[in-house]
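Below, each structure is written out as structure tokens.
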Structure 1
Amino acid sequence: MEDQLNENNIEEQNLDDEQTSRIIEYSENEGNIEHKPLMTEVLLKLYELKKLDKELAEIDDERGDYPTIIENLSNLLNELNSKLSELDEKKNAYEKEVRELKYENLELEEKITKYDNMKYSARSNKEYDDITRSVDTFVAKTIANEHRLKELGTLLTNLNSDIDELTKEISEKRSELNENKKKLNDLNKQFEAEENELLSRRKDLTQKIDPENLSLYERINSSYRGEAVAVVRKGNCSGCFNSLPPQREIEIRMAKRIFTCESCGRILIDETLVDI
């Protein structure tokens, strides 16, 4: 009888130990569960981010077309300067050829004079004929060089005219570029403080949004610039004004997960969650 009681006590002790172990294990596991923010908090952060990006987009709009104009003028100037370099290289090549042809003609004239004098001391008809043929060759080459020099003169005249026109155009475009840069710089100074503050607030806010949802937002914002989040009003998306199915409208109001508009792709948030 006493042995039976001891066995029962041992079983009860083991059961108590097992239950205690389970309680401790549950408590430890419960303590390790990461806190996940409610989806309403995420949506409100994304909506706040949208408002910041809208203000930044409005500042960009105030800059007008100046950034695009400056970029286009810069690209055009690069093309014009490249073309001018090509023309300068061609001009240098023509001028080098002119110098070489003139030098060659001087040598040919000396040879013609020399060989003309040699004719009088020729000792045979064959030698005289050889000297005469050489002179004729020198004369023909000189004439050909003179024709080429004339061609080069015309080419250089036209080329210099093209270079002058191109140089003038480059000067005008450079002045236009500098003028637009000055106007843009003035605008940048005007909005610098406001833009820096918005960018600082944006940076702080993005650090509070999980990477997956932030990546989704940034992808949509790259297309809509400050309009990545749309409010659902009376069953319609405020971004594209298309109506939503009633069931989807209820799910969006419950805000258990993020939904995007099937028509425009914007992130949707119910009007009851935002202060409009």
Structure 2
Amino acid sequence: MFADRVAVTTGGKAAPQFGTTGDCYRFAKNLGHSITKLAPALMPIICEGEFDVIKGVRAKGTATLLEKGNPLVIEKGEIQFTDQGLSGICIFNLSRLLKIEEGVKLEDGFREYSIVLDFVPETSVQMLTDYLLQKQKKMPDEMASVILQSILNNKLASFVYERSLSGKDRKVSQITAPEMEKLSQTVKALTFTVTGGKGWKEAQCTSGGVASEEINMNTMESKLVKGLFFGGEIIDYDGPCGGYNLQNAWLNGIKAGHNIVKEI
């Protein structure tokens, strides 16, 4: 079968359970196009540690992605805890920046990244410490692990307490001032080491694709093959959550269709 003009709008590799195969990249490569590195994007992130006790808990705050200890980006919104790590829109957006260098093992590459959660971003460590010390005076005989329950979900409060301090059977009155400051620091910087992403099945879009510099982005026609047009996720573009990827796909598809008709 022959055609004067062909539009390739076959999608990417994300969500294979809905029929995506990634074959489109092979088609484009066979026609001479460069394919930038493909990776799943907008997905939950797997982290080191046990999460069973807080699985399903949601909390608002900020999430900062660090690479080798250096902050890359900060996202604000609702954070969801899963049985293996973190999810939620702000975590999905961070997942776009998890880039593993060629030749590096996945498990080693992911561990270069960490995520720091701040559940009270508008409050300083000192302000939170002062608040907890005042609260301590009002509930001295309560179990120490409940000290954070007015700030965090009960399950998350216990999780943060145990990550920060030992001595579950202590009373609130037995928490020292330095320990209270340490608790505050943990509430504002609960840190997890990244060990992976949930992969193609749970990713919402594909990072990478046909190099955009090889496409006339005004017409969506290939600069290498006359009559070959591209649209949608096959192109090297991935945006944050919020409909950006859908809008990009629709606009590119419409642009390609209009220009094909115009040529005809």
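Each value in this text was obtained by applying a stated rule to the coordinates, not by laboratory testing. What you are looking at is a predicted structure, and each value in this text was computed from that prediction instead of being measured. Cβ atoms are built from the backbone, for glycine too; each structure is taken alone.
With semi-axes √(5λ) of the Cα gyration tensor in Å coming out at 49, 16, 14, pick the structure among 1, 2 it was computed from.
This figure was derived from 2.
Given that FRET efficiency 1/(1 + (r/R0)^6) of positions 191 and 215 (r between Cβ atoms, R0 = 30 Å, to 0.05), derived from a single structure, equals 0.60, which label among 1, 2 identifies that structure?
1
Please state which of the structures 1, 2 yields 2.8 when distance in nm of label points 7 Å out along Cα→Cβ at positions 207 and 239 is computed from it.
1
Compute FRET efficiency 1/(1 + (r/R0)^6) of positions 55 and 175 (r between Cβ atoms, R0 = 25 Å, to 0.05) for each of 1, 2 and report the one that scores greatest.
2
Out of 1, 2, choose the structure whose coordinates give FRET efficiency 1/(1 + (r/R0)^6) of positions 127 and 151 (r between Cβ atoms, R0 = 30 Å, to 0.05) equal to 1.00 when calculated.
The read-out comes from structure 2.
Given that helix-only ellipticity at 222 nm (-39500 (n - 2.57) for each DSSP H run of 4 or more, over all residues; to 500), derived from a single structure, equals -28500, which label among 1, 2 identifies that structure?
1
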